[in-house]
Structure 1
Amino acid sequence: MTPDDFVRRYEAATNAHDLAGTLELIAADAAYLFSDRTTHIGKAAISDALAANFDSIRNETYAIAGLRWLAVSDDIAVCVYEFGWSGEINGEAASGGGRGTSVLRRSDERWLVVHEHLSAGAL
């Protein structure tokens with residue numbers, strides 16, 4: 001699987017609110033920085049944050065666009081992208097988006113996210 005294929009699989013799992021499927025793609029020692037300025041270190045903390053997001057947003061559509069690879073080797077890949085989401089929170093229409101940076105590491109012949117940094121705004 002290429003890093004690009006991996007990101008599309010990650011996007012699909014996130015879009016489907018597939019918590020178990022999304023967590024399979026995240027390294028145990030990962031660090032996530034969300035656009036709401038929260039930091040989540042380790043898979044357990046990331047799992048809690050993702051579960052809270054998935055629970056609070058109904059009928060969500062999540063998409064990654066403008067994927068650009070800054071570095072790719074056999075074991076590490078780094079990309080930047082724009083992300084967007086829309087759905088319902090407490091019965092009200094809601095949406096957001098911004099830009100992201102992800103660092104992937106190959107482990108046991110598969111890619112895993114080791115770092116994700118999301119922020120408001122566009123590239």
Structure 2
Amino acid sequence: MMNLRDPKLIALLFNECINKQDIKGLSDLMTEDHAFIDREGKVHEPKSAMVDGWQRFFETFPKYKNTFTRLESRGNEVTILGHAFWSESEPYDPVIWTARVERDHIAEWRVHVDSEENRKTLGIL
């Protein structure tokens with residue numbers, strides 16, 4: 001469970017792999033029991049399923065990128081504000097991400113709608 005590095009750094013490295021569409025980098029940063037939770041709350045796991053999932057995602061959305069504007073951490077939990085870029089027709093999609101970091105790997109990566117309710121629930125002022 002112990003992290004040797006700052007959990008915010010691990011979240012930044014994971015996002016860098018997303019933005020570069022680096023499947024190997026993403027895989028290397030995931031725990032074996034990694035879970036991805038989408039905006040609807042659907043859980044996608046384990047790591048092997050998510051490696052395939054990211055590959056299909058990047059094929060479907062080749063220009064996808066995340067921009068982080070704020071990162072906070074409490075223990076091994078990281079909360080991130082920012083926006084996603086899907087395409088020129090959808091250039092700005094406000095998002096809240098949360099990450100749970102275990103042993104310097106992403107155990108859970110979750111995407112939340114950036115809403116007043118979610119900000120309150122997640123303790124974002």
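Just so it is clear, none of the values below were taken in a lab; they were calculated from the coordinates. Computed from a predicted model, the values in this text were never measured in an experiment. Cβ atoms are built from the backbone, for glycine too; each structure is taken alone.
Here are some notes:
- The greatest value of mean count of other Cβ atoms within 10 Å over residues 92-99 among structures 1, 2 is that of 2.
- When distance in nm of label points 7 Å out along Cα→Cβ at positions 20 and 36 is computed across structures 1, 2, the figure 1.8 traces back to 2.
- Structures 1, 2 were shown, and distance in nm of label points 7 Å out along Cα→Cβ at positions 84 and 100 at 1.5 was computed from 1.
- Distance in nm of label points 7 Å out along Cα→Cβ at positions 12 and 44 - structure with the largest value, from 1, 2: 1
- Parent structure of the calculated result 28, given that relative contact order in percent (Cα under 8 Å, 6 or more apart) is the read-out and 1, 2 the choices: 2
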